[in-house]
Structure 1
Amino acid sequence: MSTVPPAAPSVLGLAPVLPVVVIDDAADAVPLARALVAGGLPAIEVTLRTPAALDAIRAIADEVPEAVVGAGTVISPRTVADAAAAGARFLVSPGWTDTLLDAMRASGLPFLPGVSTASEVVALLERGVTEMKFFPAEAAGGTAYLKSLAGPLPQARFCPTGGITPATAPAYLALPNVACVGGSWLLPPDALATKDWGRVRELARASS
């Protein structure tokens with residue numbers, strides 16, 4: 001088993017784009033991760049939406065130590081525990097509750113709780129959390145909404161995810177309160193189906 005480096009102190013500083021990955025076959029995890037890393041995107045969010053997700057996280061953690069693999073779609077203390085046990089080095093949730101927030105904090109891993117309203121941002125700031133996922137980004141107001149939040153809530157920093165494309169990503173990244181964006185465009189379904197890891201690498205390189 002490869003030695004895994006210490007967990008990143010912040011998810012937001014790893015790369016401008018955080019690939020959001022849905023893996024149906026755990027055998028794809030390692031070549032996919034290697035392609036993303038080779039393209040300059042070391043942080044990889046594997047969503048817990050498929051039965052293969054935990055095995056995929058475990059494989060990347062074991063065999064691609066230069067990758068910083070995390071778990072997305074974390075929605076309960078059980079998924080927090082499962083992700084941590086599989087080797088996830090950060091956690092991302094689509095939303096949050098006090099119970100979920102407590103579990104993510106107790107894990108000792110960096111985490112991004114999801115928000116889509118100013119009230120949710122303020123509630124997290126009250127709890128000492130300043131790094132968040134803005135989701136679903138486009139549906140929740142996009143760059144205009146985030147720009148509006150920057151004035152009254154400058155201490156909050158975001159990773160917007162949901163509906164972002166290579167064409168719209170630069171506008172998000174230009175905002176002072178956005179550190180990175182989450183995107184699924186790096187893993188086109190046809191590239192995954194044909195295991196075209198070279199194409200994944202080039203898409204990552206274009207976004208890094």
Structure 2
Amino acid sequence: MTSTSPAASSTGPSVLDLAPVIPVVVAGDAADAVPLARALVAGGLPAIEVTLRTPAALDAIRAIAAEVPEAVVGAGTVINGENVVDSVRAGARFLVSPGWTDGLLAAMKASGVPFLPGVSTTSEVVALMERGVTEMKFFPAQAAGGAPYLKALSGPLPQARFCPTGGIDLATAPTYLALSNVGCVGGSWMLPADAIEAKDWARVEELARGAASLATTA
């Protein structure tokens with residue numbers, strides 16, 4: 001991991017470059033984690049963000065890390081140092097936060113895994129760049145100005161690259177992916193609640209394949 005591109009590891013590509021879409025998983029039942037991850041990977045989406053919003057999240061990360069080696073599982077909604085430590089111990093290979101503080105940033109830097117700190121304003125982007133960070137999450141993307149906002153940032157701040165997340169769906173994702181400063185987007189449209197409840201992993205795989213195909217159409 002370099003100091004200027006914390007989402008890039010020394011042995012592989014940046015998290016932003018693994019796939020056009022990072023599925024954002026809210027794990028209700030850890031028992032679903034492995035078949036869900038296998039469906040996403042089979043559909044062409046290997047980078048999977050499991051948000052720390054439910055009691056099952058860490059167990060889901062642990063299961064995916066242990067049983068789906070093709071997946072690059074990460075932890076989202078990381079908001080403090082304890083989240084960082086717990087996530088990495090569970091097997092998270094990258095970290096994503098909705099925002100950042102100096103304390104959280106220090107913990108993520110010390111974790112040894114790639115990370116995407118969240119921003120929603122130009123000042124936050126500049127502050128991270130001052131601290132050697134050039135790869136970030138833009139959240140909440142649609143509410144914070146959407147693709148036009150990110151396009152406007154590309155002129156004065158071309159060094160910054162983003163994974164916009166928040167309110168993005170299959171219809172809006174291509175607009176973001178067409179921007180020079182966007183590496184990928186985060187979303188959950190390939191994880192409809194009824195499919196998860198029915199354990200319809202074939203449908204999840206089909207939707208994931210559609211999201212993965214955005215790499216060739218954007």
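If FRET efficiency 1/(1 + (r/R0)^6) of positions 66 and 154 (r between Cβ atoms, R0 = 30 Å, to 0.05) comes out at 0.35 when worked out from the coordinates, which of 1, 2 was used? All intermediate terms of the calculation are to be shown ahead of the outcome.
Working: 1: 0.35; 2: 0.15.
The read-out comes from structure 1.
Using mean count of other Cβ atoms within 10 Å over residues 82-89 as the calculated read-out, with 18.4 as its value, let me know the right label among 1, 2. Walk me through the intermediate numbers first.
Details: 1: 21.5; 2: 18.4.
This value belongs to structure 2.
Here, each number is a calculation from the coordinates, and none is a lab measurement. Just so we're clear, the structure is a prediction, and the values are computed from it rather than from any experiment. Cβ atoms are built from the backbone, for glycine too; each structure is taken alone.
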